[in-house]
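Okay, got some structures for you below.
Each value in this text was obtained by applying a stated rule to the coordinates, not by laboratory testing. Source: prediction; values computed, not measured. Cβ atoms are built from the backbone, for glycine too; each structure is taken alone.
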Structure P
Amino acid sequence: MATYIRVARTTELPSGQGKLVEAGGRKTALFNVEGSFYAIDDTCTHRGGPLSEGGLQGNEVTCPWHGAVFDVTTGNVLGPPAPLGVTSYLVRVQGDDVEVEI
């Protein structure tokens, strides 16, 4: 059965921004793309860079360490040097609370 963990309030994350949150003991990157929230693993598959600190353009985040690009809606890798995508998590908004499924 799915369990959702509250990780933020909608007001804490402006559109076009990312933030490191913890859900079920996992470091997770939470993103606000034009009012829709998405969560992926925070660790780049190339060298472990923090994706939550990367630049967000539309639904694409660029790792701040070496420039790998990921789709925040799916976790798919879109550009090298990352060899693999990252896990994406279901997100729901309940009132002002942003919750991630673990």
Structure Q
Amino acid sequence: MLARVKKNDIVMVIAGKERGKTGKVLRVLPEENRAVVERLNVVKRHMKPRGPQSPGGIIEKEASLHLSNLMPLCDRCNAPVRIGTRVLQDGSKARECRRCHELLDK
């Protein structure tokens, strides 16, 4: 299966409180249909101390966003785009921009 959003993609949030912001995908959670985006959807967590390495306290971290609220950004279009698939010469599949037909997988 070819994923619409992958790790290290630059995405734009199209819905919710972070609408219009862009960031890099740090982690994709395919079983939950969610992704963690760098410096977006930051929440505060109260952590209990777990020894000298982790002192605890109030920690800010990125929470996941639903994949339906994210759209990949095309480098050539410089806009959020829908993703299509293209079968390459060697028979493998690659993601492409539906607007300018540029390959997103290099």
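Details
- Among P, Q, structure where log10 I(q)/I(0) by the Debye sum over Cα atoms at q = 0.13 Å⁻¹ as derived comes to -0.55: Q
- Highest-scoring entry among P, Q, by distance in nm of label points 7 Å out along Cα→Cβ at positions 18 and 34, is P.
- With P(r) over Cα pairs in 5 Å bins from 0, in percent, for residues 50-89 alone derived as 5, 14, 12, 14, 13, 8, 8, 8, 9, 6, 3, matching label from P, Q: Q
- Highest-scoring label, criterion being distance in nm of label points 7 Å out along Cα→Cβ at positions 42 and 82, among P, Q: Q
- If FRET efficiency 1/(1 + (r/R0)^6) of positions 58 and 74 (r between Cβ atoms, R0 = 41 Å, to 0.05) is computed and equals 1.00, the structure in P, Q: P
- Taking relative contact order in percent (Cα under 8 Å, 6 or more apart) as the measure, the highest value among P, Q is held by P.
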